[in-house]
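Values in this text are rule-based calculations from the coordinates and carry no lab data. Just so it is clear, the model here is predicted, and its values are computed rather than measured. Cβ atoms are built from the backbone, for glycine too; each structure is taken alone.
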Structure I
Amino acid sequence: MDSEEIDKWDLESERAWKNDSHDVEFPESIVSLLQTILLPKAKVLDVGCGIGKHVKAFRKLGYDAMGIDQSKKAVEYAGKLNPDAQIVHMRIQDLAFTSMFSLIHTSAVLQHSKHERKQEILKRFITALKPLGYYLCTENTLAEGKESDGYSFTHEGWIRFMSVNGFKHVKTFFPWPYYLFRKG
């Protein structure tokens with residue numbers, strides 16, 4: 001990622017901090033699912049955490065959540081929002097955790113990367129997850145019949161892509177697709 005793109009995310013973080021709510025709540029269906037698949041105090045990693053809204057939401061649910069982001073501004077804001085959480089300035093391609101997390105979460109992160117980079121990111125996620133760990137994500141999807149530019153996929157395309165990259169599809173929640181995958 002070049003410095004111009006990181007600058008863009010710094011500006012987006014400033015905009016989000018000033019204009020967006022600092023709270024987010026998962027839909028009840030996601031909360032019920034998390035309570036079913038994760039033990040209390042499970043370690044959760046929010047990759048591309050932005051200003052830390054999802055880190056805050058996971059912590060509110062009782063999980064030991066940490067966040068990483070490539071934007072220094074985002075990390076600064078996420079730290080303010082989550083003073084007791086570990087928030088780390090890190091690029092996804094530098095992720096080097098091993099079997100540490102029960103769940104990794106992203107919100108509209110992979111859709112910004114080309115196909116080959118997505119594959120590299122998922123390899124890092126597999127390494128960072130505990131055996132049979134989970135990956136929960138939201139990603140923009142294309143309608144059937146639309147051409148993919150290498151960044152986005154249809155709903156079925158996301159599931160196929162994830163399955164060939166080491167993840168088993170568990171469930172999809174609509175209308176805004178939340179995908180749950182399991183490692184292995």
Structure II
Amino acid sequence: MEISQQTRDLLLKLSKEKKVYLEGNLLKVLKAKREDTEFAEYLKFCKERDKEARKKRLEVTKQVQSQNKELESAAKENENLLVDLQIAVKEAEQLRDEAVEDLDILQKRTQFEMINLIVKVALVIIIGVGLTTTFMYTIALFANKDTTILGNAWSNLFGILLTNSFSIIGTIMGVKYATDKGE
């Protein structure tokens with residue numbers, strides 16, 4: 001395809017003054033007249049510039065595609081790491097919950113053992129004092145001694161022991177229910 005003289009002059013003027021050249025598929029169809037070597041050189045120069053520009057764009061495109069592949073790979077790796085991290089967090093929370101539960105069980109067992117020990121010691125003391133007083137009262141009865149004071153003491157002592165035993169058991173039960181995490 002040949003262009004008019006006016007268009008040809010305008011294209012040459014643009015190239016000299018403004019350094020603006022034709023590009024793209026239009027260069028494939030434009031032809032210079034046989035005697036117009038200046039325009040033929042212009043078209044040849046434009047085609048070489050277009051070829052170089054296309055090469056550069058192709059290189060940039062390849063570089064961008066390469067970087068996109070790397071970014072996609074890094075994104076997948078980050079996603080996998082995030083999933084692994086979430087799994088690790090869940091496992092850590094589960095282990096923490098198990099440790100808290102084990103500690104709670106250990107504390108309750110320790111409290112239960114302490115309460116059992118207190119109850120056993122209290123019962124031994126109550127039974128020991130009761131048996132000792134009963135034994136002394138029985139000896140006084142068989143010895144035909146005056147048991148008025150001893151009987152009153154024996155009766156008061158059993159009342160006090162009974163009251164104290166209920167007090168100890170009530171205190172222990174109150175502590176037990178106060179430390180429970182129930183409703």
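Among candidates I, II, the computation of P(r) over Cα pairs in 10 Å bins from 0, in percent that gave 10, 38, 39, 13, 0 used structure I. Could you figure out which one of I, II the value 0.00 for FRET efficiency 1/(1 + (r/R0)^6) of positions 31 and 79 (r between Cβ atoms, R0 = 30 Å, to 0.05) was computed from? Checking each candidate, the match is II. When relative contact order in percent (Cα under 8 Å, 6 or more apart) is computed for each of I, II, the one that comes out at 13 is II. Determine which structure produced the value -11500 for helix-only ellipticity at 222 nm (-39500 (n - 2.57) for each DSSP H run of 4 or more, over all residues; to 500), calculated from the coordinates; the candidates are I, II. Computing helix-only ellipticity at 222 nm (-39500 (n - 2.57) for each DSSP H run of 4 or more, over all residues; to 500) on every structure in I, II gives -11500 only for I. One of I, II was used to compute FRET efficiency 1/(1 + (r/R0)^6) of positions 15 and 39 (r between Cβ atoms, R0 = 30 Å, to 0.05), and the result was 1.00. Which label is that? That value comes from structure II.
When distance in nm of label points 7 Å out along Cα→Cβ at positions 7 and 47 is computed for each of I, II, which one produces 2.7? Derived from the structure labelled I. Once FRET efficiency 1/(1 + (r/R0)^6) of positions 23 and 159 (r between Cβ atoms, R0 = 35 Å, to 0.05) is computed for every structure in I, II, the highest value turns out to be that of I.
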